[in-house]
Structure 1
Amino acid sequence: MHLHHTLCRCMAVIIASLALSLTPARGQEPIALAYTTYYASMLPDPSLVTHINYGFAEVYVRDGVYQGFKLQGAKYRFNRVVALKRSNPDLKICLSFTHTVVNDDNYQDGGFSAIAASPDARRAFALDCKAFIEENGIDGIDLDWEFPGLSWSGAACDPAVDVANFTLLLKQLRATLGDDVLLTFAGYAMDRQHNTSGWRYIDITAAVPYVDFINVVCYDLDEAPHPHNAVVDATAYIDCQRAVENYHKAGVPFSKMVLGVPFYVRHSFSTSPTAVDYRKLSQLGSDYVIDNWDDQARVPYVTHNGAYWGSYDNERSIAIKGEWVRSLGMRGLMYWDAAADTDDHTLARAVWNATCLAED
């Protein structure tokens with residue numbers, strides 16, 4: 001009840017004045033984290049990030065047996081990202097793992113569901129991660145298994161055991177990698193959910209002791225006519241406030257949470273185009289209006305022929321989210337993905353200003 005009142009009070013101040021008293025977590029550096037992909041030509045600006053998660057690596061499983069992992073796409077792209085450390089020695093780079101398969105020499109055959117179910121596979125995977133980190137001079141591992149206990153993009157799942165096994169996989173990674181290596185995951189906006197076959201998503205309470213922080217995915221939370229990234233919107237399936245409250249109720253300290261923001265408009269999950277990158281908003285036709293503002297959700301949105309088409313984040317909403325995050329003592333903001341930004345890094349600079357510059 002105390003938490004509920006605290007969050008509501010914080011949000012009331014945002015809505016009233018857009019200015020919150022700042023109470024950041026002491027002794028911890030703020031985080032401005034970019035996801036970047038193997039297929040995008042544009043790199044993050046290393047002066048505007050503290051962390052980069054490289055997406056992705058994919059696992060290889062044959063007949064339920066773990067064979068190893070490979071980067072998606074060409075290695076040179078990954079090397080270019082690692083090279084950004086030369087201009088920012090404090091930059092932290094993590095390799096992010098996906099449940100999906102895109103490499104021509106791979107196919108779905110058990111995936112993380114199979115790996116996490118086997119003690120031998122968990123150990124082998126963790127050792128491969130450790131070797132990769134040491135060989136390439138990076139800082140950690142990020143898991144983006146969407147979602148334990150739920151089939152997504154054709155990935156195998158086992159609702160009876162996936163959620164518990166995800167925790168075991170994190171435990172093994174932490175034991176193998178040690179405490180000096182970063183370990184994170186991209187987390188859905190809800191704690192584990194029970195269904196008729198078992199569980200889905202992640203047992204946040206069980207997982208949190210093993211990770212440095214959690215990238216709470218606060219986008220794609222709904223589709224038009226609702227915002228997919230609202231700070232507060234009771235009509236949406238879920239919003240940022242409820243997601244953060246879910247994590248805190250599950251025992252995650254605010255200091256272990258990083259709030260995810262999208263660099264794109266989400267329209268739907270099925271109607272083409274399903275989404276439009278921020279950098280392409282100005283290319284939409286004259287029947288689109290892109291600079292509407294939702295006072296309740298605290299995010300901008302697009303209309304098409306006068307109808308709600310989808311929400312997104314811009315400099316104004318990122319500043320608001322940054323103030324809110326800092327008021328709660330959260331670590332910062334992350335975004336998907338860097339290449340959806342403008343060439344001059346408009347949104348990345350807004351994230352930096354809302355997290356790192358605000359600490360100065």
Structure 2
Amino acid sequence: MLSACEGGKAKVDCTVKDAPSEKLVISQLNGIVPETLDTVKTDATGRFTYKVKVKEGNPEFIYVYRKGTRLASLLLESGEKAVVEADTLGNYEVSGSEGSILLKEGDDNFRAFANKLYALSAAGAEPGESAKEYIRHYREAVKFVLVNNKSLAVIPVLYESIEGTVPTFGRVSDALIFRGACDSLKTVYPDSKYVKALDKEAQRRINLFEMANRLDNAEERAYPMLRMPSVDGKMADIDSLGAKVTLVYFWDDREATHKMFNLDVLKPVYEKYKARGLEIYAVGVNSDKVSWAQTVKSQDLPWVNVNDGLGTASGSLYVYNVQTVPAIVLVSGNGTTAVPVSERPLRTALEKALK
């Protein structure tokens with residue numbers, strides 16, 4: 001009976017030195033960002049206990065904070081009891097949870113790397129010294145991910161970065177490491193929300209990696225090539241349109257303003273300039289291709305409509321440097337020109353391009 005009552009939970013038994021009778025924050029990872037789960041108060045010795053809901057086979061990342069300082073990082077399985085001894089500076093020891101012990105190892109490696117970089121910077125070291133330290137840590141991080149590829153503890157290592165600006169895994173080819181780690185974790189935790197989020201990030205990186213390879217191996221041209229499935233399922237590329245100017249339009253059919261722009265601006269523009277050599281290549285960024293196709297058909301959009309089903313992870317956004325949608329880029333033999341998504345500047349740009 002006691003076992004049944006405790007099912008689906010993990011327990012944290014934590015003592016924080018120098019923090020008696022203080023309020024601490026318990027956070028849980030949501031994607032890659034910790035979000036507040038609860039607050040607890042330590043007793044006169046700095047100790048508290050806390051029970052966390054953890055589904056069988058779906059470990060949870062749990063963090064303990066004091067006044068903005070992370071005191072402990074835990075990766076808890078259902079039924080585990082993690083015993084933590086921490087201080088108010090962020091140093092801690094943990095036992096009773098294998099995932100938490102491994103998570104701490106990854107954290108300690110990164111902290112040592114970050115401290116080394118700060119020390120080199122403070123000492124005025126040559127840039128080459130920092131580069132050597134990065135290479136050393138990068139190799140260490142890759143080894144950690146490969147050796148522990150069946151543990152969710154590798155996920156924070158994959159996302160680690162110095163102050164959010166210098167990621168350990170920031171090279172395009174690191175997409176292969178993300179994909180390999182994700183595929184391994186899927187065999188152990190197929191239903192984990194963390195693995196599903198990693199899968200999306202791995203696919204985004206793979207798309208960029210493949211696109212970078214295409215660009216490196218592509219014949220020289222004034223604009224990036226796009227070749228994607230059209231609304232009828234056939235592949236369509238920009239070159240096949242044979243247009244003097246191609247208007248590449250990135251849009252989302254879930255947004256009412258985008259659909260209004262189709263009818264109020266693009267259709268009249270297309271009717272006026274098609275005879276002068278204009279074609280439109282509209283890239284849908286809704287990963288729900290059924291919804292997108294229904295919108296295209298209901299609006300009777302007469303130009304080429306494409307969608308690779310990858311949504312905002314589509315490599316097409318990357319090669320055209322599109323940060324937000326909607327976006328318009330005019331493509332011609334002279335290259336590409338970004339144009340505001342507004343009728344007057346669009347018509348002005350087309351008049352100039354189609355002279």
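Where a number appears in this text, it was derived from the coordinates with a stated rule and is not lab data. Here the structure is a predicted model, which is why all the values come from computation and not from measurement. Cβ atoms are built from the backbone, for glycine too; each structure is taken alone.
If mean count of other Cβ atoms within 10 Å over residues 50-57 is computed to be 24.1, which of 1, 2 is the source?
Of the options listed, only 1 reproduces it.
Hey, helix-only ellipticity at 222 nm (-39500 (n - 2.57) for each DSSP H run of 4 or more, over all residues; to 500) derived from one of 1, 2 reads -12000; which structure?
Only structure 2 yields this read-out.
For the read-out volume of the Cα convex hull per residue in Å³, a value of 197 was computed from one structure; give its label from 1, 2.
It must be structure 2, since only it matches.
Work out the source of 18.1 here, i.e. which of 1, 2 gives that when mean count of other Cβ atoms within 10 Å over residues 82-89 is computed.
2
Can you tell which of 1, 2 yields 18 when relative contact order in percent (Cα under 8 Å, 6 or more apart) is derived from it?
Corresponding structure: 1.
Looking at structures 1, 2, which one was distance in nm of label points 7 Å out along Cα→Cβ at positions 90 and 314 calculated from, given that it came out as 3.1?
1
Matching task: 16.6 is the computed value of mean count of other Cβ atoms within 10 Å over residues 154-161. Pick the structure from 1, 2.
Answer by label: 1.
Looking at distance in nm of label points 7 Å out along Cα→Cβ at positions 66 and 282, point out which structure of 1, 2 has the largest value.
Going through 1, 2 one by one, distance in nm of label points 7 Å out along Cα→Cβ at positions 66 and 282 peaks for structure 2.
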